[in-house]
Structure 1
């Protein structure tokens, strides 16, 4: 088992056989000796994917299934930046929303508990003052109960006092999207993102019959969770939420990373304007907390949630997911990195958080070194 200060691969005893040999070696070691059941990596530039591979097993209990490139990972909080953020930006581009707009002007019930000053921009930058996380799933009887509870939750502080990573903010953004468009988040994402970009393997609620990567073994949920979102609050929202719930195979996540790396367009399909991408990825919070830099949804350094990337440039941005997923994009170096694991399989406990942090650091550094001439 590895800690954050322990390398995830043996020291170099020979030069890698190919340009991407270090990445191959890291991934093989992670799935054979590093405690990860499944590892999938894709890296590339604006021009496209430079290297992609999968390792290990999609499931190790109660059955063993070898990981395939077509298997869908539970992306957890990558849902925030790969779905919710671009959908909000599309409405901003269309003039149907703006970042200074009060949430209560769209959903009057949100004003309860002293939240009348919170804006869409506050939700996107995690500066709303909303609590980080509440176990709504423990008491809610339905998705409607969860929605009502989220909207009624009082803030922990006034907005713009600190940067507090809040699932509640992104749950609320999904409610806003539905209120404005009349479409549920999964329908809106399919119409405006997945279908235009040809992401046939990407979506919400794939179901146990789909080829999915297993997450945690949870006795109360019938054993190994497969094809159903791992996040309990997202599950209580019927698997469709603004903070978690997205499933996708490695190749589709690579295309979503490229969408940002190419400033909003892929293969002639433009999903975001260049202006939106620039606005969404610059620093928005250093005046609130200089040690917690965030863009619109995305994480920047310095930030406790920043996934280590020693060789990345200062303009880099990224995001992680609790299940063991991450995306890093470096516009200056023209590099993007996608790392998907199921570090919670068979359990989230133990040292899996330390191991995924170390693996992210190693993969990010090896990928950038391989990509940048």
Structure 2
């Protein structure tokens, strides 16, 4: 079912939604479509349209706050198995076609302050960062019920993209002035871009991608967040929230429990995908944070490869009445994994709809749209 922007905002800000949202957030892992075809899936099931997932249409506001003016990616070598390219930052990347949708960097451009100065211009402000035509399109779409998004570079994500994870961690301790200059540059650009955008329309959701944690916890600690990232988040959030933006949604895989308090303090009010395999428990988080933290995702994708009894147990826990009081979009914590039986996925959809009080699937109602990130 298609939700309007007003309905989505009502849910995420703990209002009184007409009904819960039950969504597929990311789609299928590479290879799952072939597995399901062999099990008799229909084309509509492969596309996920048959499951009539809830979604909210969204459009970007026309703001570019990331690297700008970089060269287009260049393919250096390609085989049936992988492709090697030089990307927008000059990195060499490798993508394994059968297993991934995102390439892995093999090298990074920034090790020293001089390296950063050579790339700094890509992140500095320019009037061309505001696409006025896209802004007009977003403004019209918003009136028709489409959610308007603005994305900013992640405070950790931009460091990892420039340096790599381990060197970025070391730089927080050994090169703090370099880190501050990178983040202050990004902050200044975001403020100037979003100031212009918000003069002409209200952004519904500020989005930031981080991916700063693994199963054992975050790669940086609360002190690093408070010292380096929080000032950037706070400055941008103060601007857009003062002009009506209600949602600040952070995307990070892994176990983020140690950092939730710090990010809530600097404006984040929604997090996804809340991975259970990494120790994230959406029910425990709701009990601890109440209406300070909205959650998108939170259902263990790995349970789909287990028994139907275990699928039901997971859904009865995650979809319990406490979680249906607002602030939650129910969905898997990432892409549907390889080895998921089609019958189990069908069962997951059926039981989830039953628990949430949604009507059975109707073959005449088909659709799917990736959720607003």
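Laid out as a table, the results:
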item: Computed 0.45 for FRET efficiency 1/(1 + (r/R0)^6) of positions 37 and 133 (r between Cβ atoms, R0 = 25 Å, to 0.05) - originating structure among 1, 2; result: 1
item: Given 5, 22, 31, 28, 13, 1, 0 for P(r) over Cα pairs in 10 Å bins from 0, in percent, calculated: source structure among 1, 2; result: 2
item: Answer label among 1, 2 for the case where helix-only ellipticity at 222 nm (-39500 (n - 2.57) for each DSSP H run of 4 or more, over all residues; to 500), calculated from the coordinates, equals -10500; result: 2
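A short reminder: the numbers here are calculations on the coordinates, not readings from a lab. Predicted model only: the values in this text are computed from it and were never measured. Cβ atoms are built from the backbone, for glycine too; each structure is taken alone.
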